[in-house]
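Okay, got some structures for you below.
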Structure 1
Amino acid sequence: MLWLSELLLQRHDLESFEELSRAVGEKASQGEMFFRMDVKPPFGDTPENWEEKLEASFTSAGR
């Protein structure tokens, strides 16, 4: 299971929501089957609908 907080702790190199979204997709393509969003991303460009966008990145890459 991929937890958003874990990904953020592991990837200190991420500097934007867009980079985070790509990282979530990468994890999904590596075989992660479940994704939980337990924190709000700390980036200035995080959109209001960030949960929907990250879920879309996860599900589209995991196919």
Structure 2
Amino acid sequence: MTLRLAEEQDKQLAQVAEHLGISKQQAVALAVERFLELEWQRTVIKSAMARVLERDKELLERLADA
């Protein structure tokens, strides 16, 4: 896969990779891994929240009216 970055992004990536003591390739792979984990967590949380809101809809409405 080819990754095209703006010059400033490439410069920042190089700095981060150097700071971490890894290659730019490894830094990108790590960033993608963390992004995917975060997005998966958000998906799970949204799904769980939707189930709770549906399950407890009446209770939440009564609490709002109290």
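Data overview
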item	result
For -15000 (helix-only ellipticity at 222 nm (-39500 (n - 2.57) for each DSSP H run of 4 or more, over all residues; to 500), calculated) the corresponding structure among 1, 2	1
With log10 I(q)/I(0) by the Debye sum over Cα atoms at q = 0.13, 0.24, 0.26, 0.29 Å⁻¹ derived as -0.57, -1.01, -1.05, -1.13, matching label from 1, 2	2
Ranking 1, 2 by distance in nm of label points 7 Å out along Cα→Cβ at positions 3 and 51, the structure that comes out highest	2
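Coordinate-derived values only; no laboratory data. Note that this is a predicted model, so its numbers are computed, not measured. Cβ atoms are built from the backbone, for glycine too; each structure is taken alone.
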